[in-house]
Structure P
């Protein structure tokens, strides 16, 4: 992967957040969120009881596990959309000649890693016309009442409309009730939503929670303070001046129902403007091509790539980092496939991404490592996860096993730590690429730790590895995307959220790409 902009993590360890002298103001925001008075009958959460992934939270999000047996989300989506006609276009008062907006993926854990994104987002995008959240607005199960601390408090100073497409965790709330309550103004579960769940799964299916009065008050207060149109549903078209933004709902397992596909073809094919599509799951990610399916045949990428639809970029959440793949879908026409899931949830690593070489649909040169941008880059990801493993290993020293290890002179954490500069050299060597920045010769211990860390996330426990080992101190390696568009130019930029005070007012620019009406994406990306 070639280096990104000069101000980003490719320029120095300091820009990556490795030498953070002072944490940012996000701690104050976090404390304020947990000072929100509890709802009637709710236990005061307190910072000590802020959100953590656990067996209990996994049980709350059980519907996505049950959906492996049968995914009802296509039928449930149809039930929500029954009686909602037209092209589902959200009309706005945006300036016709230009628009700016933010895309933020997978934010809603309500912990330090989410709140660390807020100050730099406001600094870099406080003037943006609106924001779109791509997937998993609220963890662990999209609960209607969790929006108080995990949505309304963190984004209260973003004084512009916020729209969203749901992720699998949003669907865990019995069938999308929390999401539809807050974004579409639905005060009750639509008829047929719960009936779509097979009888054999009904006894185990998580049902929507009752809405606390305090939740309703907070929702209504936001609507008064920041007026915005309600979404017609979980998928929609947003009239954004020079571009049309299409929000696509991919349910629990990643599927476009036939009605939504027909709507996409009709709306995208009937509007001449460039389209930017925002979905809940990626098409390209981790060096692989895995397009979500369409119920009546084909894939979401078939809809995105169709030249009649004039899509120039597809952005998604689900994977909790930043990746950008410039793909030549036909000779001379490129689409940017962007993963922007670094909005706040636990980080997923890039160090496990093998050397990239993907076929271009156009038959041209393949998409290779040098074309792809990732944040964190492999080296920083490797060092980040070495610190995570080291912290967990050090925790052992506080238990009964620790006294035995200490008595034998064993420092558990040191066996895992890899310096950022050494990690740069190791990760570059894995894929035969040039390092992103200055390197250091790895020690034998660092090389052993790297091979172990590289292997572990691929084990059978990979599904639970990432969330249960969350990280709540800098560097966070979080990110968000800003898009600025006129009739002639579209500018896509990824900004970093390190959690360091020095980066809050001027967040590092990690990646950018430019599209023009004359030449498309410059050089393919």
Structure Q
């Protein structure tokens, strides 16, 4: 072949690929353009309305929510995702404690009575009407972590069986900012309160108390107050042999300082000591007593499951998920007592409906099937997503990826997009390609110390090995930059997160960024649904082994 023909030949190939790429993009343009502010506004206005009563599980608000979603998915043209049903039942137990309960601490004839919910909050996962501890010895166990891979054991050489453990929130890496200690400033799962309760139960403790501090917890005490007034939900585990503490509790840091003082200990000094490898738990000579009188109700809440069958590889699935639930109504609050959850997470749930409609506007369905999975009881500990992950409707080895959507951007267009879990898996490549089409950059979580990877529904899927990401808001506003965006986000958390003031505000919100992000979600899912590969976790990621095993 002559040099001229060689150049012409390969030039024509390049042109074909360019034209093919342009054709592919033009084919999805009608679908992308169908995602607009009007559609999102319509759904958010309904889901976040007072009529839906804060969308709490096992309430009239749930019934209205799940049937609205079912009706909308049907109107869009999707099929039931669980056989002939759009629903997957999730068995739960609802526990409501008597708020008159007092946590009493005694030492050498002195007694301190803590008030609920201003000084402590507590609940039980044991599904019993009466739960109590009496003169339970309190042991300070530092961060309450057992992590062999980090050569760390806060329970070494101490017996806490039948006792109460007092635990710091987050992990030592956050406190020291030492990158060689755990993951430095980025919270690990060992820093999450859920892990601390689980480990305390494995160690035989009857009560686990976490000390709240706003910065390491990543939210103010008011979030715990609001979250523990009224019902708490747990998985229905009455037929399972799962270790559970009698009582799970939090106390304020001011209360913690008082307790350490009563025990003749300095809180700051003990906290510093707990940062050292080889820390030894400290018996505090304090004794705790608490009687919880609970109303207990067993019930079944619902995930919603809708299916868009694939055209060629229909047995392989890409899952979009978002939690539909929030905190319902608190009749004890004066004034506005409905937790409407507009941003968190009527926005994400509305995005699922917009995405579903957009996929039906493609010239033909994507090669792989798309599952739209609005899940229940995220606010109560990721219960709905955890149930699906452990009782999957579609085989996990055929599940390509999970894209989680939680609390959309109301501030306007961004130059970037955030991937919670960036660097964990090959899913980053798909997000990067989708972001490139919008001339946006992809960045990791700007506040990894908050442990966001462990706080939303993608984590339930990661725990069983399925590659999962949370594509979150960007932070580099096209006009106002990063500093302004981060300030606005922190302001929103302080003023509205898990509060009745998280309302739908169409005259305040800027929907341009929301539309921009949902279109990026579409592009990412479309790329995955048209691909042949199964993305994996990167080497060294704690979830990789399970994925490798399931794919054998």
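Read the figures in this text as sums done on the coordinates, not as results from a lab. Since this is a predicted model, take the numbers as computed values, not measurements. Cβ atoms are built from the backbone, for glycine too; each structure is taken alone.
Data overview
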| quantity | calculated |
| --- | --- |
| Among P, Q, structure where FRET efficiency 1/(1 + (r/R0)^6) of positions 181 and 429 (r between Cβ atoms, R0 = 30 Å, to 0.05) as derived comes to 0.50 | Q |
| Entry that produces 167 once volume of the Cα convex hull per residue in Å³, for residues 53-356 alone is calculated, selected from P, Q | Q |
| Structure from which -7500 was derived, helix-only ellipticity at 222 nm (-39500 (n - 2.57) for each DSSP H run of 4 or more, over all residues; to 500), options P, Q | P |
| Of the structures P, Q, the one that 1.73 was derived from, the read-out being Cα Rg over 2.2 N^0.38 Å, for residues 69-172 alone | Q |
| Among P, Q, structure where mean projected area of the Cα convex hull in nm² as derived comes to 28.3 | Q |
